[in-house]
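In the part that follows, the structures are each spelled out as structure tokens.
Computed from the coordinates by the stated procedures, all read-outs in this text should not be read as laboratory data. Predicted model only: the values in this text are computed from it and were never measured. Cβ atoms are built from the backbone, for glycine too; each structure is taken alone.
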Structure 1
Amino acid sequence: MKRFSFLYNRYIIVGGVFLIWMLFFDQSNVLNQVEQYQELKKAEANIVFLKQEIKRLEADYQTILNDPKLLEKIAREKYKMKYDDEDVYIIK
């Protein structure tokens, strides 16, 4: 019994209760911290992906602006644009 006599110290008891309260019952407990950390990592990964996507789209934009034939191709295929003397038939 003498080996565990330190457990009867009121400071140890209060500290233990405080620790348990902070780990499990507090608003920012361990589970919430883990969830927030995982959300942070997902958001950081999403930021990296979106930055890469922006670079890719900017490169595509510059390619389209510098190539008039590609610009015309995209305008005709995607936006159904035509010359005044043309007829366009869309088959679904």
Structure 2
Amino acid sequence: MVRPYNELVQGRKRVRTFESSVDREELVWHRDRHTRKVTVIEGSGWRFQYDNEVPQSFDAGTTLTIQKEAYHRLIAGDGKLVIEIEEYED
């Protein structure tokens, strides 16, 4: 399966880069198996959305904790998005 991002693993942390040219259809609704702390390192105009909620800003400096099994997605913005993900064993 081809992912819509490039990933660099650094110990327990992952750095993912989504290019501005990402196909919007690849940014699908999904659930993660573990709780994650996500910090936006670089990005503008990107949004994050939980199921049945209004999308929220997901720009540089934003940090979210996404609970395991929470249905969510990304909505592409301007330019690339770089996020750092720290995953927790639940």
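Which structure, out of 1, 2, was FRET efficiency 1/(1 + (r/R0)^6) of positions 32 and 56 (r between Cβ atoms, R0 = 25 Å, to 0.05) calculated from, if the result is 0.10?
Considering all the candidates, the number was obtained from 1.
Could you tell me which structure in 1, 2 was used to calculate distance in nm of label points 7 Å out along Cα→Cβ at positions 24 and 64 as 5.8?
1
Given that helix-only ellipticity at 222 nm (-39500 (n - 2.57) for each DSSP H run of 4 or more, over all residues; to 500), derived from a single structure, equals 0, which label among 1, 2 identifies that structure?
The correct label is 2.
One of 1, 2 was used to compute volume of the Cα convex hull per residue in Å³, and the answer was 207. Which one was it?
The structure behind it is 1.
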